[in-house]
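Pasting the structures here.
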Structure 1
Amino acid sequence: MHPTFRFALLASTLLAPAFAQAADTMPGADIVTNDVARFYALYEASDGKPSVVQIENDYLAKGTPSLVEFAKLRRVTAQSIADRLASDPAIYANARQCMAELPAAKARLATALATLVRLYPQAKLPPVAIVVGRGKPVGMAYPGGLTIGLEALCAADFMNPNVQDRFVHVIAHEYAHIQQTMQTDFEAGDPDATVLRMSLAEGAAELISEVISGNVGNPKLADWTRGREAEVESAFVGEMDSTDLSNWLYNYRAGSGEPYDLGYWVGYRIAKAYYVKATDRKAALKDIIEMDDPRAFLAKSGWTPGMRLPDSAND
């Protein structure tokens, strides 16, 4: 057996007790890794090539409720996993190495969620489930919890090259979405699904992630925009009432070095403008989580294109 595989198998064996110990420090939430451990036990037993039948019977059919919901909503099937294993085996092999970072990431997340509860006592704390899927999506937040695709997040080094940091800050971002009350689930073409609304939803989640975990989910966005703040944000103002999100959100193209998701960054800057000027930041965080009128929030934020802001909301 390859040394990397032996190490990954050891990490899998140690994963459950390490997570269970860290869970004692988390205020009412838990990170569930049963599905990851079961998938990689099957992966090991089949030399990295489980059949469709094995994936169905030994992984999906025995899945946690989180995996069942994730599979249903994100079209994860035994066939789609088998197809991705065949076409991109490296994504699953690399994810095994990421497993070694999970216990440390879990401990850091416990601290982040404790901070969330301290600053926002009414926070909802459903479980976070780590599962294995078909290579995408990275995650799914819904009222019953948060589900993260291990192999997808491990492969997302375009967001942050540090695996442990990536897990902590992306999960903190996605967990922020669970807290938010603003409507963001629209049918295609709905006039309320504007660039401003969706950018504020994503940007507020980035701000909340920074406040509770120390950084945003995707720090690369700040690098792309440094020195071009006024240019980017002026362009945003010109399109913020549009329902065409393609220039600002959900527009990452694999292999491209072009900037993407700049609406996350502008929304984060608007939320940060509101937060850092507040005399009561705990109340400001509550306002950010519970915003329901994007235009009114924008007006109250004091944000203007290109304005100077501290590097971190925690400064």
Structure 2
Amino acid sequence: MIFPAISPASFSNVGKFMLMNPAARRLSAAADEVLGYSLVDRFRAAESDYEESARIAFLVNCLAMAEWATGTLGAEPVVYAGPSFGGTPAAVHSGALDFSEAVRLTALTGRHIEEYFTREYRDVVTQSFARTPENRLTELLSELDDRGDWYDVSCYVDHDFYMLSVREHRLEWLTARLRALGGLPLSTMRPPMHSSAFRALRRTLECEVYADVDFGDPALPVVSDHDGSLLRSGGELRTLLLDAAVRPVRWPVVTRALRDLGVGTLYVCGPDNLWGRVRCVTDHFEVVALKPEVAMRPRRRDVAV
């Protein structure tokens, strides 16, 4: 069972599911208790794809889809994984983290991240790009080294798909150079993500957000999106979520670990336009993409005659 990283999912796309699906309604009501406001109302009025209500709505929808998949499709997970933010719903569904605590962590982490990047690394962005094999990436990074430019690889999405954090003044050069190498520049993300440069952010989160959070041991293992290791304790999952600030996502390593475990089918639970669609996934697994709109489709019921 895979929980994707946060991707844009507006109320117009998922609102009907949140209002009608029993699990989504129950989880939204529980989130309201933690937040002190109506998640659905705030999300409906959201102006940004990544503001607080949108992030928590994403968490709700991922978990509600996982519940729907288990109850309706008979999906029985044997292991969990989730790139980046996907580690949070994985921790909840595995039984290691209480949902209300996950809502609180998501809200407070988002607020600390916003505050941190208004002060630090204000000129850093993360650029995603595809069609760039490893040898081309090495060439590109060597050129940045020769220029004396700071950079960090934030995500290894596939064998030719990466996310690279750079200073914003170098962005125009980077995208032009990628095209010259045959690559395809995609989106530019702000604030940046997953860099060892952000150690102060991790320390703040550990001291001010995670200090009193109780993580239990998961009922099933979770594959680390940082190195592909199997995490079986609450302490390991706590470290996983904190390390998202400073360690890159290595998705091909995760998919290799899943293959080594004999996994053949991936249930991707939640809005996803990337992680369940790249070649390191589609070449090796049967992928069941479970976006909220799937649960809203009428299902045929067999009628006994």
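Bear in mind these aren't lab numbers, they're just calculated from the coordinates by the rules spelled out. Just so we're clear, the structure is a prediction, and the values are computed from it rather than from any experiment. Cβ atoms are built from the backbone, for glycine too; each structure is taken alone.
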Quiz prompt | relative contact order in percent (Cα under 8 Å, 6 or more apart) - structure with the largest value, from 1, 2 | solution = 2
Self-check item: Structures 1, 2, by distance in nm of label points 7 Å out along Cα→Cβ at positions 213 and 237: label with the highest value
Solution: 1
Quiz item: Among the shown structures 1, 2, from which was the value -14000 of helix-only ellipticity at 222 nm (-39500 (n - 2.57) for each DSSP H run of 4 or more, over all residues; to 500) calculated?
Solution: 2
Quiz item: Thinking only about mean count of other Cβ atoms within 10 Å over residues 85-92, which of 1, 2 has the largest value?
Solution: 2
Self-check item: Read-out distance in nm of label points 7 Å out along Cα→Cβ at positions 45 and 69, computed value 3.4, structure in 1, 2
Solution: 2
Exercise. Can you spot which of 1, 2 the value 15.9 was calculated from, given it is mean projected area of the Cα convex hull in nm²?
Key: 1
